[in-house]
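Following this line, the structures themselves.
Only the coordinates and a few stated rules stand behind these numbers; no lab work does. Keep in mind that what you see is a predicted model, and the values were worked out from it rather than measured. Cβ atoms are built from the backbone, for glycine too; each structure is taken alone.
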Structure 1
Amino acid sequence: TANTRDLIRAVRRYNRRAKIWYTETGGLAEFGRNFPCNLNRQASRTAYMFTLARRFRRDVKRLYPYNLAGTDCSTRFDAGLLNVDGSPRPAYTVLAREGRRLRR
């Protein structure tokens, strides 16, 4: 959160009216060897994305999670909110719940 705060302050120094968006964000289900497939971790990090959005609500105007469609966790990268068959992952449930709470 310190990095987010510092980034917002730096932007505001140069442009007080800038609109700040979180884009291509969310939780990783899998990313190579360092992050083996873990859907609970993905849900936890997706929840944290909303924690940051609430904390910096005055400055962050939009939130664009990445990615809707997931893989079967056999690829190098997977941040999908849905399984290959279209069923929701735990992170999707978090997104739906927290998105309703955050709505302005």
Structure 2
Amino acid sequence: MLRIDAGVDSFTFPPVIRSCASLLEFDLGREVHSLAIKRGLSSDSYVQTALIDFYSKAGDLSFAERIFDSMMVKDPIACNCLISAYSKCGDVSKARRLFDEMPSRGIA
């Protein structure tokens, strides 16, 4: 994908990003994120949710939060992704706060 001009779109990026996280290929995942930015796909909600999960697993929770905060439309999947990341890092208060804020944000 990075070396050839493959048919990449908002549906092909998330599985690649998730694979990078699963394989602990964090440098490659950051390259894929850069490519998503270059292709104008970094504001797609599917891509953003995959990036939240990726950066959480890469140990960069602050960057995952930045991506979440930049989302135009926050959906339950993105919220659950960040809640899970907070819980795994032991920050139960942030996880609970985000969970409690979901209804006021219109997220069910």
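Of the structures labelled 1, 2, one was used to calculate relative contact order in percent (Cα under 8 Å, 6 or more apart), giving 29. Name it.
Corresponding structure: 1.
With distance in nm of label points 7 Å out along Cα→Cβ at positions 26 and 42 coming out at 0.8, pick the structure among 1, 2 it was computed from.
Label of the source structure: 1.
To which of 1, 2 does the computed value -13500 (helix-only ellipticity at 222 nm (-39500 (n - 2.57) for each DSSP H run of 4 or more, over all residues; to 500)) belong?
On the way: 1: -13500; 2: -19500.
This figure was derived from 1.
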